[in-house]
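What follows is calculated from the coordinates using simple rules that are stated; it is not laboratory data. Values in this document were obtained by computation on a predicted structure and should not be read as measured data. Cβ atoms are built from the backbone, for glycine too; each structure is taken alone.
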Structure I
Amino acid sequence: MPELKRLDAGHAPAVLAFELENRAYFAASVPDRGDAYYDHFTDRHSALLAEQEAGICAFYVLVAEDGPVLGRFNLYDLEDGTAELGYRVAQHVAGRGVATATVRELCRLAAERHGLRTVRAATSRGNAASRRVLVKAGFVPDVPDVPDVPAGPTGTADLGGEPDMWYRRDLTLRQ
């Protein structure tokens, strides 16, 4: 059974392999990270670990029993009991409930380990699979109550030039 593990230095080769093997698949639904990301992966991985050590973010990998990374699940900008969620799963496990189950597990960890009360995530309006994952994992659209509220932290967002929608999940230890 796959296991959700906190990112560490030893995961670097498997994470890079995961990113390279799934690059075209990811680029079909989110902006490509660009060649510089892969060319300087070791530096980027070290920077993520430093952010995690500082308590700014919490990065996790879903690892198969035989070692390959099946997905990345990240909590960004941990502040005032809130964080933003980002995730991606390998193409060969997509559509099998892996992302939904792991997002649920990460929400549990977010409350228990990181003391979070709210997790937010943005997804493009065109990414129906990601929206389904969020809804099945207990997220709801995060729509502003006031019509004049500008796009940004609530409601619509702009990620990579494509209109996106914010979702949120309020956490309790009983979920």
Structure II
Amino acid sequence: MKKRKPKKERQKELKEKLAEDPFWTDEELTKIFNVSIQTIRLDRLELGIPELRERVKNVAEKNHTKVRSIGGKEMIGELIDLELGSTGISILETTKDMAFEKNNIVRGHHIFSQAESLAMAVIDTEVALTGVANIKYNVAVEHGSKLIAKAEVIKQRGNKYFVHVFIYESQKQIFRGKFILVSIK
């Protein structure tokens, strides 16, 4: 069994760890620091570090200011990482109203919308439209799933941007999309 660190040392490391990567859950941190979840929560409270949902929201708000091609309210999912003209990541927490009543499976247009809006957000242009979308749904997901979309600009040719988007649920790829976005001057 790992020996616990003194409180001041643990809190210093906790602060550094969350500064590097704000997406650590309290449960993951309990394993790293070999303490109870209550201890992690108290440490966060003492250090003024918000809970995961608030940290994600703060990161998302910072990234929304970088987006040029779509408005913040048009983004489907929370934009948690953006390197304009290169890569981006968004998270979509699916809800019951996104699913078919009969089988609880999330409707495809919500998944597509997350992918398309991330593809739009990642390109470095003022106005763009989807010219071509080649998509594939690999696995059906039920509401309550957390979908993580990752986009990458593959190339740019003139006013066309080629963007690949992959969406995962529990590290299993559930969707892939290849988009050609056209910049409108």
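Between I, II, which one scores greatest on volume of the Cα convex hull per residue in Å³?
Numbers: I: 124; II: 141.
Checked I, II; max of volume of the Cα convex hull per residue in Å³ sits with II.
If Cα extents along the principal axes in Å, for residues 48-103 alone computes to 39, 34, 18, which of I, II did it come from? Write down the numbers at each step before the final one.
Details: I: 35, 20, 14; II: 39, 34, 18.
Derived from II, not from the others.
The value 4.2 for distance in nm of label points 7 Å out along Cα→Cβ at positions 16 and 120 was derived from one model only; which of I, II is it? Could you put the intermediate results ahead of the total?
Numbers: I: 3.5; II: 4.2.
Among I, II, the structure yielding 4.2 for distance in nm of label points 7 Å out along Cα→Cβ at positions 16 and 120 is II.
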